[in-house]
Structure P
Amino acid sequence: MRINILLCDTFPGRLPDFIPNYESLFFDLFAAIGERPDYRIYQTWQGELPADINGEELYLVPGSLSSAYDDEPWIVALLHWIERAYSRGAKMMGVCFGHQAIARALGGEVRKYDGGFGAGVRTSTIIDDAMIPYFPHEQMRLLYSHNDQVMTLPEGAVLCATSDFCKNESFRMGNQVITFQGHPEFTVDYSRHLLVNHCDDVPLTIRQAALHSLDLLTPQGPEAARFAIDLLRIRS
């Protein structure tokens, strides 16, 4: 199996010493569920995108400090690529910014959320039957760091999970696309690092509640990754 990571940010100055680069979080995530794929990294934030589409490979659009509703040239190019790739049967997974970019590219709406910043561990309710075997309590806990949200899903999308804070936590397009507003790849230590060192613009009450959630709840990133790989029917 090959996973193509369309890197949308390198997060300079935000990664702690124990994380060599952002993509390594995905390497560790998939290794934790027993997957050992080949990886190819595209510097999409610099305009690099896959020229060819292979239906046996996974195209992963991860997080970014940019907003999916911005019209920076590289974002516009990515949106056009997603639209073309989807029409050609590409298997895609979106995380946070990637969740939002895929939604926008396929006809959904993305904007800054008036309800504030989402951080820490959040619990959402599973409403897609295909997901329940992976989350038998019909709840999913993921780590979050976002202010933008998908407000309207693309036509034909299946809503997988929802919460009071974020209506569209996860959606899929048949067995071809799966996205998460949360970060399956994040670790608790990394989330704590961000909250302590890089969230000065976030209200103190939100930061304190988010830090408390890290001690109280166990995120289920591996379960989300397992569901994604199985849904897209990609095997090592």
Structure Q
Amino acid sequence: MQVTLSEKIYRELRRRVLAGELKPGTQIINRAFAQEMGVSLAPVREAIYRLATERLVELVPGAGAFVPQPSLQDLEELYVLRDAIESCAAAEAARNRTSGQLQALERTLITFEKILSVIRGEPSQLASDVILNRWLDCEEHFHRLIVEASRNRFLARVIDDHTALGRVFGVQRHRAAILNLPIAQETCHDHTNIVMALRDRDADTARRLMSEHIRKGCQRVLDYLRESNDLGHG
């Protein structure tokens, strides 16, 4: 029972950090969170230490636990990890995906197209915060589906242990200007081509397309953050 409770607290804290509900610099007050969740301090402390091992929480001696601000170097390293793992996962997914998993990915493409239509209809042709969050949720779901379709438990474990998807998409939240119509159109095109490669069970093409897709996304995000001076470099 205690393990289940600790896991519940961990998942809720993790969700809030990755969703941007707990913003960088926010101090996590053990007692306040324990009261909010109706639990003792022990599972909260355990969850915070676990998050600290994932670098989602920073423990400052004598001060407490804080939500850190990821640096540009952090993001670059996470994108390198994603490129290595997800391009491999895409190749494995081309070999091992089920018809049900392919259908799930095709449904995701339809959702992307609907969001694209909304952006196209905006006078500025930029996403709003609400639309951006819908897009990022869909993007994260799309990539997780491919990792699952690889049917490789070790690939899935590595990307989860390093919170690679949640962190890179979490950093983009609340920055609506990061998604405009040309980027949305190109991303939809990339997704469609990746799904076609999976449908054709073309592992080599799936690997190449996923790697190119992640590298382009990395360059766009890092360029935006550098220009806006949103993140540190160290």
Structure R
Amino acid sequence: MKSPIFLPSPRAILFDLDGTLADTAPDLAAAVNKLQIARALDPTPYALLRPVASAGARGLIGAAFALDPGDETYEELRNEFLDNYAAEIAIKSQLFDGISALLKWLPQHNLQWGIVTNKAARFTDLLVPQIGLQNAGCVISGDTTPHSKPHPAPLLEAARRLKLSPESCWYVGDDLRDIQAGQAAGMPTIAAGWGYCGNVEPSVWGADALVAAPLDLLDLIDRHRTLNSAGLIASD
């Protein structure tokens, strides 16, 4: 676990969804492979799709078809992909090991938690209750505000709904956009080393801390709350 000397003591932990709280890559990969099978193409190996799952349709269609937004046929594939995904959104998706224990621990220690994802509400609202995340203090989807991450607007909206200042919330995510959004919102940022990470070493993102597993976050929180209680860090 890589961490700085000091972080402000948190009052809430905000999480990205895909690749941070939940391992949704199997169902996302299945949705894009259905596109290929329907076109008599060989499915893309899962090992190539998993790292780009946090990028959603853009990443998965890019990996499977070598297409980018704006390319001919991209929009047609995107719409079909999204329909495939909505139809089978929680077949194999599940919380990462340690997440359930982490989310149980947080309220027991007077910490709120919430979700900030670029996933559209159409999918977030379907998925969250099916994988055990219905107790989130707030759920901000990619279309909840006029902007999605890396813009800070979704994170600022989450803090507003929790009635907290942005600097008293830590944001945890497995993609560079998560770290950029948290920094722009004035929140301490934690890179989720257990996530998809886009085939990139997350230590290069400039996050305030990097944790290798969900339960490592408990040690990080405890350490900085202790430092704040001792008066070694200015508490929010």
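Ranked on mean count of other Cβ atoms within 10 Å over residues 16-23, which label among P, Q, R comes first with the largest value? That would be structure R. Here helix-only ellipticity at 222 nm (-39500 (n - 2.57) for each DSSP H run of 4 or more, over all residues; to 500) was derived from just one of the structures P, Q, R, and that gives -12000; the source is R.
Taking mean count of other Cβ atoms within 10 Å over residues 96-103 as the criterion, the top structure among P, Q, R is P, with the largest value. Between structures P, Q, R, the greatest calculated value of distance in nm of label points 7 Å out along Cα→Cβ at positions 72 and 104 is seen in R.
Tell me which of P, Q, R gives 32, 22, 17 when you compute semi-axes √(5λ) of the Cα gyration tensor in Å.
Details: P: 24, 20, 19; Q: 32, 22, 17; R: 33, 17, 16.
Clearly, the read-out refers to Q.
A short reminder: the numbers here are calculations on the coordinates, not readings from a lab. The structure presented is a predicted model; accordingly, all values stated were derived computationally and were not measured. Cβ atoms are built from the backbone, for glycine too; each structure is taken alone.
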